1. Upon calculation of Cα extents along the principal axes in Å from the atomic coordinates, which of the structures 1, 2, 3 produces 61, 41, 39?
2. Quick check: 11 is what I get for relative contact order in percent (Cα under 8 Å, 6 or more apart), calculated from one of 1, 2, 3. Which structure matches?
3. Any idea which of 1, 2, 3 comes out highest on distance in nm of label points 7 Å out along Cα→Cβ at positions 37 and 261?
4. Upon calculation of helix-only ellipticity at 222 nm (-39500 (n - 2.57) for each DSSP H run of 4 or more, over all residues; to 500) from the atomic coordinates, which of the structures 1, 2, 3 produces -24500?
Structure 1
Amino acid sequence: MRKKDYLAAVQCLEKVLKTLPNSPDTLSLLGFILAKDVNKRQKALNYLQRAIELNPRDSSIHLMYATVLRGNVVDFAKSLDAYGKSMSFEVPEEVSPTTYNNVGVLNAWKSSFEEAEAKYVSAIEHLTGIKLPGPEDLETIGRILESGKEHSVTVVFNLARLYEEKKEFEKAANIQKTIVKKLPAYTGSYVRLATIARDMGAMKQCSEWLKQALEVSTDNSELLSMIGHFWIEDGEYEMGQKIYERLLNEGQTFMLPYAQVSLGNIYFSNVSSGGERAKKLIDYATLFYKKALKADPSNVFAASGLGCVLAEKGKVEEAKNVFQRVREVRLNEERRLERRTVGAMRQHHATSPK
């Protein structure tokens, strides 16, 4: 395990399990390691469930189970329940700050904001020994950030995100500004400040925060795509275009489809009248939509864009065919989601106590 040779660890644990099939420690550790492989996640959960059945009061097994469940949004509610059981078997002083933080995140996900806030505050106190009187106490937040304790910045950031979700923008922005002041290289806070400014209609401030973020992290592709998106929303097509062209030139595979569709949208959005210029813009838009579709034929956004372009060209039948393919892709996705949901429900009923 220390060498991170997980395959060898699994093989050893499976041998032990043949000799001791009812060993909670072996079952839980084997499940926790197998969960690192997304294709073996269900098998991992089965091992952990069996370990819990054998030793239902072991908080560490419940914690492993909760951690694995947290890896899939479908299982967030189950994960929160498992964390609760883990914490119920420990005295509050022994619960780890990471657990408090994770429970806070899950509560925020289900919009239990007061519970989430309480858990973040507990995480901060357990990490740093500093009690936070309230979000307005920026001096104390500054001391927490300066404590140097691992994960303290993450928890404070999550607390700011919580206030943002609650639409308490001033509280959220003040905390993010404190993070930026103490830790100028923390890119995430610049992005959240830009988002808050945008949500409040302050697009100039939004642009300024994004520019600062880019100065801090010049080669962050996800940040670049977000900046491009914000500029497009603000009608700054030329600025957005430069960003997406830069992403294409950098050639990072996972960003290419997004950049291609975005460039297609920019060119098509600027088609305002006829003439040679409009024809060129439509041709460029078509080119980028087709490139995105060549890489991924199921890219609904690229297909929708191409359909609009074809309709603009007067190729109505071709546009209809493209839109029909979009509907088929969406229908297939809905069916696939439905099958997953039905499967999850069947599994739930099969494992629920009778």
Structure 2
Amino acid sequence: MEIDQDKLMDFLHKFVGDLGATMAAGNVLVGERLGLYRVLAEQPMLPHELAERTGTATRYVDEWLRGQAAGGYVEYDPQTGAYSLTPEQAFALTDPDGAVYAPGAFELALGALQSEQKVTHAFRTGAGVGWHEHDEGVFSGCERFFRPGYAANLVANWLPALDDAEAKLRAGANVADIGCGEGELLGRLVELGFGELMGVGWTVDVPVGISKMEEVDLSQHGWADQIGGQKFDVLVATEVLEHLVNPYEFLIQLRRLAAPGGRLILTFPNVHNWRSIVGYAVGGRFSGFFGPNWNNNHPLYDQHIFVPNHHLVRYFLRLAGFEIVSIDFLYGRGKLFGTTAMFDCRAIEKP
């Protein structure tokens, strides 16, 4: 077999880059958990100074800093031998409540790699790997990476964009977060002084004092019956629709829970942005959607299996008994660049 050396070197450069990125994930978490980034953000330091401040070994800190500087995660001054963080690096690496918290994403990535043997087995058997079967790092990393963005957008963008929904919330409206997971949005609403909150899902973790309804299979017909006839002024379902095999049935059940004129806040991946369009044109699938790969032992399916085309979502909403008040796009400007779509809907009487 004849090898083209130029093509081989191009491939090896890609391989080395991917390998470096994989190895970097562990070092980022080491830096976060030992407080190295947080202390280094205060002022430039020599390796032994950082080690003394964090109670760590100088040799390891020295080697860690060299690798971080090579990867562009910290800055190095060859004149003084000191390391430092730029304001941008410190923002992304040290503030767990900031809009972007990189260590959470790396924890998510490392946690996902822990499932390699399960995924390999699934390839052989055709079975799925359930979301609940992943390493704990997937859940905590997912929460730590996405929570700041949700919390920041909830106050700055989501509530102000929802017409009179914010006024309803502040007036004491009943709110249900459907598929609430770790309950981060509910926690943020509690911090803002909102009451009358409920978390609904299969495994639910909500702040103390908030009611919850667990083991609710959102993919099944009639799941709203488990709520006991309660009605809600505001329903929130963030990043749920794309996980369901029957999103229309899900919306029907949401309509059963909506009080007259109640609001529904839906968010889901925006498959109309340029990345998704290019991904479909080139690879035959939308970015982030891998087709049905579910585990029969778990009710909420693991992958993004429903492609939420806006026209289809509009149609389902109308049939279920909702009218769309507004559509907004998050994490990017407009429909072409926003990665998340947000539909603000109002319950209406079916014609």
Structure 3
Amino acid sequence: MQIDLSFKPYQRSFAHPLRTRHGTWTTRKGWLLRMQAPDQRLGFGEVAPIPWFNPNESLEAVARAIAALPTSLHIDPDPLPQTRFPSLDFALETAYFQLTDQSFQQLAAQPRAIPTARLLTHSAPAAAEEDLHAALKAGYTTFKIKIGTHPIAVEQAHCVDLLNKLSAKARLRMDANGALDLEATESWLHILAPYDHIEFIEQPMPPGNERRLSQLAHNYRTPIALDESVITLQDITTLLEYFPNGPFVLKPALFGAPSQWLTWRAAHPTPTIIYSSAMETAIGYEAGIRIASTDVHAGAAIGYGTTQCFLQDPFQLHGERALLAPDKHLSPARFETLWKTI
């Protein structure tokens, strides 16, 4: 089957600058992919690299890889091309699966609805409290905040204040993006130890410190999750030695061809996997939800409570919901309308 490929770059603005240890993020950039078969069937994918998450995926390098792809592919029996860029492989496979009306069902017969963790992006006390109340009203029970961007005493005071406002069933995740050193990590683990609300602290130290983080997870009550440490399937496989039960935070849009991941997952059901958004448009976002919803082994809230992070724009097709399931209304025809707005 001959399939035509087209790419368009996109750019969208955050509603408020998102601050991490890597700097302040004001604009999200990526590419949308459109596939068309001879019978006019369509499939859409998204290439959404985050260079500071995977240093091998700079925007310039991915742009060159996209330019090097042919404008048409002969597929079936020939396989999809494999590139050295996970975000591009994700786009190619998810677009092809949509075009051929396939689903990611290696792990479950039917996709299911799953709870969502809400990212709280405001650091100022008044705005943070307002953000929390809005999220609670919307039905969220799992929340995530960024740490490692302000003085540690300020952040810890803010965190304790937030914990005291949560109900007994609520859970909080703290994401450091690898911003902490050993002393700061132990300080956080000590502060958090008395609280039952803490689900985990995410990637407190940079990649390369996994053995030390494993020891800390053993010595302290608060679980430690890995995110930037696991950018490939080989990373997770290797790190099972130190974290046999996870938790691992996995961003489908940055992890490569989903079928490879789900095949591995079917053979390794034990580790806790936290599926998480990479701040995609509706195309990558919907594909991520479809992948996560088929994983019957995943019980934790997925990190897709991020739609409020962007200004309202044509790329926003999902409302803010505490429970997410694949949206049957987001068909190739709907994505074609989005494509035409760029």
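1. Answer for the origin of the read-out: 3.
2. Only structure 2 yields this read-out.
3. Looking at the calculated values, the largest one is 2.
4. Derived from the structure labelled 1.
Just so you know, all these numbers are worked out from the coordinates, no wet-lab data involved. What you see is a predicted model, and the numbers here were worked out from it, not measured in a lab. Cβ atoms are built from the backbone, for glycine too; each structure is taken alone.
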